[in-house]
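Scrolling down, you'll hit the structures one after another.
No lab work stands behind these numbers, since they all come straight from the coordinates. Since the structure is predicted, the reported quantities are computational estimates derived from the model, not experimental observations. Cβ atoms are built from the backbone, for glycine too; each structure is taken alone.
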Structure P
Amino acid sequence: MPVAMLDLAVLGLLREHPRHGYELRRALAELGYRRVSFGALYPALRRLERRGWIEASPETGRRRTYGLTAAGAEAFVELLSQVDPEESDRAFQTRLAFLGRLEPSRRIAVLEARRRALAERLRRVRDTLRRARSVDRYRRASMERNVRTAEADIAWLDQLIAAERAGAGT
């Protein structure tokens, strides 16, 4: 069963320490989830609770505090280690935010998989750009930007992978 990146982000934040909904929403905003409504957050919390990955403390006042279970901690590591070659840049940013929670060998595997996916994306964009004959300058500029962005991301990943291999990835 696929897990949404919001679920992964919530698990990662709860791995740090228990939080109530307002704290989670604030921490998610700091991760770049600016528009997470309570209408999205609380269903995610219920979903994670049904899976046994998180548990809510008994209500005290109006706030319930959520914490990660042992099963949730295991699920978090497994989900964080998974790589989808078609993963969006946004989804990878979420994964990257918690990558330090993995063992170095798993971090390297995730980074290398992302590098392979970007190299394939770069190949496709270059092919498209080469075949593009009658496109206006703005479409061409957009394609060229995609090439430069992919090249820069690959170079950045190469640095992260090299640092991991050198033992500086902590």
Structure Q
Amino acid sequence: MQSDWDIKSRSHRCSQTGEEFQEGEYFYTLLIRDAEGFRREDLCESAWKERNENIQPFSFWKTRYEPPAQRPPEAIPRDDAEGLLRRLIEENDPAHHNVRYILALMLERKRLLRPMESRDKDMLVYEHLASGETFVITNPHLSLEQIPNVQREVSALLTPPA
């Protein structure tokens, strides 16, 4: 069974040339599947044009570089949908496989995650719009009958104990 991938942040420099990306500059993100799993590479336009086209990435997309915004520290840590998804991906417990999928869909609907093209119908690739991080989630192919139970499980995990 495939497991979800560790979240990898967008780089602030080209992985080939080492040059820092400038605000507003377009760059390419490639997800490459190798023997060790997924590897992320961020390439500037010139490195993209010079790459070996015989090597086909698992997924790739073009994005405009935005430097990370400075966030004020949170006074009280929240276990919101994004925080819960991050925690469950890190734990990688197979029992939460369906919950990770539903959380990713919720975040896509809230326009926090953007779906990216994937060649594997069993894997969903998302990019976090604010940070540029990449999330790879296993698609459990839930039936309509399974979804209400998983939604209740998600709701219970997001509701603080009384």
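Tabulated values for the structure
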| item | result |
| --- | --- |
| Relative contact order in percent (Cα under 8 Å, 6 or more apart) - highest-scoring structure of P, Q | Q |
| Answer label among P, Q for the case where helix-only ellipticity at 222 nm (-39500 (n - 2.57) for each DSSP H run of 4 or more, over all residues; to 500), calculated from the coordinates, equals -22000 | P |
| Highest-scoring label, criterion being mean projected area of the Cα convex hull in nm², for residues 10-81 alone, among P, Q | Q |
| Of the structures P, Q, the one that 1.00 was derived from, the read-out being FRET efficiency 1/(1 + (r/R0)^6) of positions 98 and 138 (r between Cβ atoms, R0 = 41 Å, to 0.05) | Q |
| Ranking P, Q by distance in nm of label points 7 Å out along Cα→Cβ at positions 58 and 122, the structure that comes out highest | P |
